[in-house]
1. Using mean count of other Cβ atoms within 10 Å over residues 26-33 as the calculated read-out, with 23.6 as its value, let me know the right label among P, Q, R.
2. Name the one structure among P, Q, R that log10 I(q)/I(0) by the Debye sum over Cα atoms at q = 0.09, 0.13, 0.17 Å⁻¹, for residues 18-161 alone of -0.27, -0.57, -0.99 was derived from.
3. Suppose helix-only ellipticity at 222 nm (-39500 (n - 2.57) for each DSSP H run of 4 or more, over all residues; to 500) works out to -16000; of P, Q, R, which structure was it derived from?
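The numbers here are math on the coordinates, done by the rules we state, and not lab data. Bear in mind that the values here come from a model prediction, so they are computed numbers and not experimental data. Cβ atoms are built from the backbone, for glycine too; each structure is taken alone.
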Structure P
Amino acid sequence: MLTERRGLTVGPELIGEEVRRQRSNLLRLLATLGPQDWAAPTRCPDWSVHDLLRHMLNVTEFHVCHLSGDPELERFARHGPFRPAITPALWLRDSPEQTPESTVQAWTQIVAEEQRHFSARAAEPDGPLVTGPSTRQLHWSTLSLHVLWDNWIHERDVALALGREPESRAEDFPLVTMYGLLIAAGVATVTGHPPAVTVDLGDDTTTRYEIGVVDDDVFVAAGATGDPHGSGSTTEVLDSLTGRGPELAEALRAPASVVAPLGTLRLVM
């Protein structure tokens, strides 16, 4: 089970493992980019491949500061509460200009730092909750999952725009799926519509997820046994929740009472 305030009930180590695997896949993608690829458009209309990889680097730098307690974290807080449609562009504007070569070099360096700081943070006491991008209170490792989810989505934005199959498949990153459902449920809860639903999601194999709220702590449990309220392709649902691909009502075959609350995330992305 994954919850906002407790993270994974089995501990954060599996989160660190998925972060490492996604970063390895991303570095391999970077190594294949030719000079013409860096200026190519992506699924994010205003950003080229290079812009998007710099944004992902910003988010990973934020993650390292969050894990390590680096005072540089203030650089990311100076624009106030996180606003998905505005804040990433402000972070990018504040960042130094980079060539493709320097971006690759920065990625290689930050991945090593991120792995080291995640392992160190996992060995420490939990500490206070932190405010997540949805304004909900999160366990430190749940915020790490947000960073992984963000980078996973953007890896797809780059790869698909270049006509390539993303190496980081949804089937291989179950925690990304759980977090995508968690943040959708968190945003729904913020807007006064806390969900209590069970859905079947899968591409090659299907997993049943229970989504709900207990004591103002949103949770997602994989392997649920209750009757499902809806079903869909994991990849299509994750894309749709973030404003990509089909409307959620097409990706998730479920009653409007299930789709509407979860679809609130799509409206703010």
Structure Q
Amino acid sequence: MRELLTKIAQDDKIELRSAKQLHGGDINQTYLLETTSEKLVIKINRKHRFPDMLQREANGLEKLRETNTFYIPEVFKVGEHHQFQYLILNYINSHQASDYSNFGQQLAELHQLSKDDFGLNEDNYIGQLKQSNSTETSAVDFLINQRLLPQLNLALQKKYDLKQIDSFLKQIEHLIPEQKSSLIHGDLWSGNYLYSRKEGFCLIDPAISYSLKNFDLAMMKLFGGFSSEAFESYYEILPEAREEKDHLDVYQLYYLLVHLNCFGQAYFSRCQDIISKYA
């Protein structure tokens, strides 16, 4: 990997002084690159496993940058080298945040950005799985057709014997209020934001779409890591979102199905519990 980093640095005219691995997972290997003038972050994976993943991530970051809501790392380069693809971003020195009210306000500002329909001009990824963003004209159709059904079908293909799916889908057709689409981060767990003393809150690793705003709120609640201040300041700006607080688990089901399909049986009962609750 060191040879690969050196070659990428040479190709992209980066005067590399050192490279330190930050973390590595099932998808990406991530390194901090120190150059003669700045610090960069590079993410690398095998392009045959995740075609166009890092280009789609870069597109999502650029779309979020255009909103001027959160600070978003600047994309330095997206490229390929033999069987690898890579994404280079500017490095953000992260600290512990103390006041989350700004986070909620900024998220509400992001969610007020809308368009006439739901979806995106391209599919992208949620974790290691493809995320479909085909156009839908209603909120519930997008929720069912582009989010829940693809993951439910994949779970069934993997032989997870989820019950009452048809009844569940029929019931939530009447549960989800019609609404305008919102530009969302799409994978908003606590590992996908940073706090910079200079720039404030920063979002990374997006899975954007013009979608239902409660997906972001549901993910924030699912695994924790956000203070109540974030939610209260959000609801002050978008009070209508508070009306759906009692069934955020419908949206959480999407992320739990993704975890079921990626990580296995440990997430089965939580998925089935939500389906059975509404069926």
Structure R
Amino acid sequence: MRGGEQGEWFVPVDRRATARVRLFVFPHAGAGPAAAAALRDLLPPEIEPWVVNLPGRHTRQAEPARTDIGPLSVELAEAIRDHDDLPHALFGYCGGALLAYLVAGHHTPQRLFVGSFAAPDVALIPRRMHLVPDPAFWNLVLEEGGIPPQLARHDELRAVFEPPLRADFTLYAGYRHRPAQPLATAITVLYGRDDQHLSRGSVLGWRRHSRQPLDLCELTTGHWLLDQAADQVAGAIAGRLTPGPPVPPLRRTPPP
């Protein structure tokens, strides 16, 4: 599979001739390819960042939105296999962590990184967010954070960003956790120690979803890692994917 009918499933953030591993990024709700720009200049040249590019969002906004998370994860895994010239890892951020986790279930990446998201069996997924009418929808979005407040003040910008936001919330709302075999791949959880959205116990729950010991990397920041601590995120990823002394997590958890 080389992409969707009209667009590519993944686009490179930065092509790198020296790349030894490819990092596929799944950003938070409503975010497009530009969301990975924060990592572009912070990752070492050995890591080539790519970002998911879903139909009905941003550069593919003219296409019908895909909101069927199960079948979509299968197609994304197939698309990643089209880029198998390098080893690869996945990084899912906030809601994107759920999609990255499902994609990892259909193949075995070198490592799965998840940031600012609870384990999928305990995650509190907003089931009706995509159905909330304006202006209450935007009030809720701004309460959650991750979206510049000035965006909501301009009708033209809301018209651009609201469809991908609603599409992503619809995507997440369709997830129903079903018991499954733990992943063969190792999971690194990136978690802000000052996160007011998640409990530490909810992120420790990721240990149930891999056969490898959980790698919990507690960062000195809050919930919005890429906005507040992109350098720490890039350092944690680089330390686990590139040769040389690893960047130690602040805390590690023992195997379950």
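1. R
2. P
3. Structure of origin is P.
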